[in-house]
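The following blocks contain the structures, represented as structure tokens.
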Structure I
Amino acid sequence: MTRAAWLSDIHLNFLRPVQLEKFYQLINAAKPDCILISGDIGEAPRLQWYLQQLQSRLPYPLYFVLGNHDYYSASFTDVRSLVEGVIRQSDRLHWLTISGVVELAPDVGLIGHEGWADGRAGDYDSSGVLLNDYVAIRDFVGLDKPRRLKLLNQLGDDAAAYIRKWLPTALATYPHVVLVTHVPPFREACWHEGGISDHDWLPHFVCQAAGEAMLEIMAKHPDRQLTVLCGHSHGQGSVHIRDNLLVLTGGAEYGKPHVQKVFEF
């Protein structure tokens with residue numbers, strides 16, 4: 001049996017040292033065999049430090065994807081290069097976006113990708129939402145609304161392409177696959193304050209291309225099970241998109257990270 005503790009949207013940059021220590025104690029008290037993190041670990045200027053500290057304080061394999069906040073004050077290229085450098089020096093930090101299929105248990109495989117809100121859910125054209133992403137991540141700075149949508153579409157398509165490559169591979173070996181991502185892949189999983197986000201917010205909080213890829217693949221594998229772990233919206237909820245496709249969305253509050261769930265596989 002493997003005990004996997006799931007964390008999401010932990011935003012370590014909002015914690016003082018004493019709060020960090022209490023959080024690590026909370027995780028260790030769960031007695032996990034491994035950690036799954038569905039993004040938003042901190043922000044780019046201290047991301048390397050946070051990853052190294054997680055590794056030093058938590059003596060288990062850590063499987064993670066990044067979230068939008070992890071790119072703040074930097075570019076996609078800069079952060080990806082930084083993370084690749086960190087994991088090359090570690091035998092316990094595993095960035096799922098470049099890891100392919102990982103075995104969690106003899107009958108459970110693990111894959112992951114950040115995903116990204118791709119502007120396709122809800123009503124992007126009429127949405128007045130301007131996320132901090134669009135001024136805090138260098139790739140978005142200076143883009144007008146049409147050019148921003150083009151980049152969002154591309155990021156969503158990249159996530160979908162990764163899923164189409166690795167999910168069938170994982171399902172060929174494992175009857176149950178866990179997919180860790182940051183952005184909810186379905187509007188039905190975009191929980192906020194007890195309900196589903198509205199048409200103004202959905203374009204910025206759902207990776208529709210990733211969800212379409214999951215639906216397409218799981219329809220071809222009715223005897224297999226997919227569990228998706230995501231975050232981003234800070235609203236907790238769960239939804240069966242189809243009988244063999246369950247999406248769990250982690251709840252979060254800045255400055256109060258917690259263990260979302262401990263799975264036993």
Structure II
Amino acid sequence: MRSRDELLQALKEAEENHLIDSHSRLIIEGTLQLENMAVRDVMVPKSKMVMIEESVTTKELLEIMTASSHSRFPIINSSNNKIQGIVLAKDLLGFLANKKGEFNHREYLRNAILVPESKTLGALLRDFQTKKSHMAIVVDEYGEIAGLVTLEDVLEQIVGEIEDEHDFEEDNIIDFGDGRFLLKADTSLEEFNEFFQVQLEAENVDTVAGFVIAGFTYLPEQMRDIDLQGFNFKVLKTDSRRLHLLEVSKITSK
């Protein structure tokens with residue numbers, strides 16, 4: 001077997017011959033994609049991060065943790081915009097259950113892994129395994145905080161969406177802050193048009209996924225991209241049936 005395409009074809013034939021089921025094939029295909037995807041494709045942008053100032057009090061820390069429902073929180077020194085480490089909600093809860101007084105989060109800080117936006121998800125997964133961590137802080141080419149990425153973000157590329165009771169609160173369109181937007185593919189064209197103040201349209205299409213598929217005229221593979229009506233759409237997550245996530249950017253005239 002000499003190419004990735006041949007391997008994918010072999011997997012499809014194995015499914016057709018009932019040697020593996022469709023779920024197993026999708027997991028293998030998802031794993032293969034990890035080396036073709038970068039951290040920037042799945043990270044939570046800085047604008048969506050819940051970061052906690054290092055001068056926070058125990059009461060403030062508890063309020064932030066309760067409101068956000070996350071389990072890990074970057075602690076930041078706003079004077080130099082540097083991450084000091086990661087504090088876990090379970091450490092605060094354990095302290096409150098057994099002690100009184102102020103929680104000194106500095107005693108519980110975990111080291112923060114710093115990774116570049118260009119790092120592949122395959123390499124990131126290996127980092128998570130060797131360093132026994134579930135979260136990394138993403139930095140741009142200037143060393144500034146660009147976002148964060150979690151082990152769950154990587155695993156979702158293999159097994160599909162891992163939803164919990166808070167996922168429905170997420171926005172359909174997330175601004176990365178650098179001209180790129182993360183978009184749930186089933187977002188309606190009406191919502192897309194309202195967000196970007198445009199009038200995208202295609203015959204018999206109601207969602208952005210349908211709009212993109214109509215542009216390709218077929219269901220595109222992961223990491224394929226296309227220019228349509230002033231926007232570039234890149235496929236970040238898909239399976240054999242539908243599109244899941246897209247990266248969108250406006251095409252600027254040179």
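Quick look at the values:
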| read-out | value |
| --- | --- |
| When mean projected area of the Cα convex hull in nm², for residues 110-205 alone is computed for each of I, II, the largest belongs to | II |
| For relative contact order in percent (Cα under 8 Å, 6 or more apart) computed as 16, the structure of I, II it came from | II |
| Distance in nm of label points 7 Å out along Cα→Cβ at positions 6 and 214 - structure with the largest value, from I, II | II |
| At a computed 36, 23, 17 (semi-axes √(5λ) of the Cα gyration tensor in Å), which of I, II | II |
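Rule-based calculations on the coordinates, nothing more; no lab input. Computed from a predicted model, the values in this text were never measured in an experiment. Cβ atoms are built from the backbone, for glycine too; each structure is taken alone.
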